[in-house]
Structure 1
Amino acid sequence: MANHSNMTQQQDEFVKKQHKEEMKQQVISFALMILFTFIAFGMVILDIGSIFLIPTLLLLAVVQVLFQLYYFMHMKNKGHDMVAVMMYGGLGVAILTIITFTTIIWW
């Protein structure tokens, strides 16, 4: 009986450690997203040239979306493989569609 309670206590400690680590990662991710938002607003307010501004804003936006999916939507957890395949597949189709129509319009 003592062995069973010892195992339960070890499992509880392991789960608490995992939750603490996950919370730490989410807080760091949230802080980085806030920082990226401030950088984006600062670049717009400082009226940085659009040749540099637009690609940088798009890059920051993509990074923020990836943080949202990976940490806050729990895409890193097991059991979300099919959801990830569908989302990334849809993203791939969207990118190909944009490239296709852009090519058709500009050529």
Structure 2
Amino acid sequence: MLMEPQVLRLFSHGANVLDILSRIEPAAIGMMAGALQRGLAETFTPEAMRDPPRVGLTGILKQLADPEVQRALGVLFLLLKALGKAFGHLNEDMKAIEALMAKMMPKK
């Protein structure tokens, strides 16, 4: 039972998750979470939630001049770039996996 492919895959995935988590500095996660919580509390006040601002095209262009919005967009674009790289790596990995599977499978 422990040597079945599904169980081995589960162990492998678990090990990968633990490896990723072990690389993250716990203090950094706490600081980032605290900063996010403070930023959300400052922005999403009860008054702002009762009457949120309406933003049209001109308002969007004005918001782009705001340094806080620019920083947030910068982080968002970094995240998008990281996702794009991840998909590129995934594509490379899939090609390697497909090549391995082709070697393992009997030819018809």
Structure 3
Amino acid sequence: MDVSSKVLSELAQREAALDAQIEAAREEARQTVAAAESQAASILRDAEAQASAMQTQHDAQLAAQVTQIREEAGEQAREQAQATRQQANAKLGHAVETIMRAVLP
């Protein structure tokens, strides 16, 4: 083998080694990307589950608040109705007294 053949052979070996390194780097990059995509998908699923749980919790709190407001409003309405009845009864009693005084000597 002459010198130029040795140089060409050595260059071919180096090229083959570099090609192997490039292919190994590409494979490693593919694996890294796949792992990152998998991790991103997992994070997204977790976030969606957490958002759903938070929405469910919020809905439950809102329903409880609505129920509480309705109960308080109902209680206030009952109290106002009772107060109105008492006032009406008092006025009726006063009216009866006034009529009795006017009619009876």
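A short reminder: the numbers here are calculations on the coordinates, not readings from a lab. Worth saying up front: this structure is predicted, and the values here are computed from it rather than measured.
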Read-out semi-axes √(5λ) of the Cα gyration tensor in Å, computed value 42, 22, 5, structure in 1, 2, 3: 1
Which of 1, 2, 3 yields -29500 [helix-only ellipticity at 222 nm (-39500 (n - 2.57) for each DSSP H run of 4 or more, over all residues; to 500), calculated]: 1
Highest-scoring label, criterion being volume of the Cα convex hull per residue in Å³, for residues 44-83 alone, among 1, 2, 3: 2
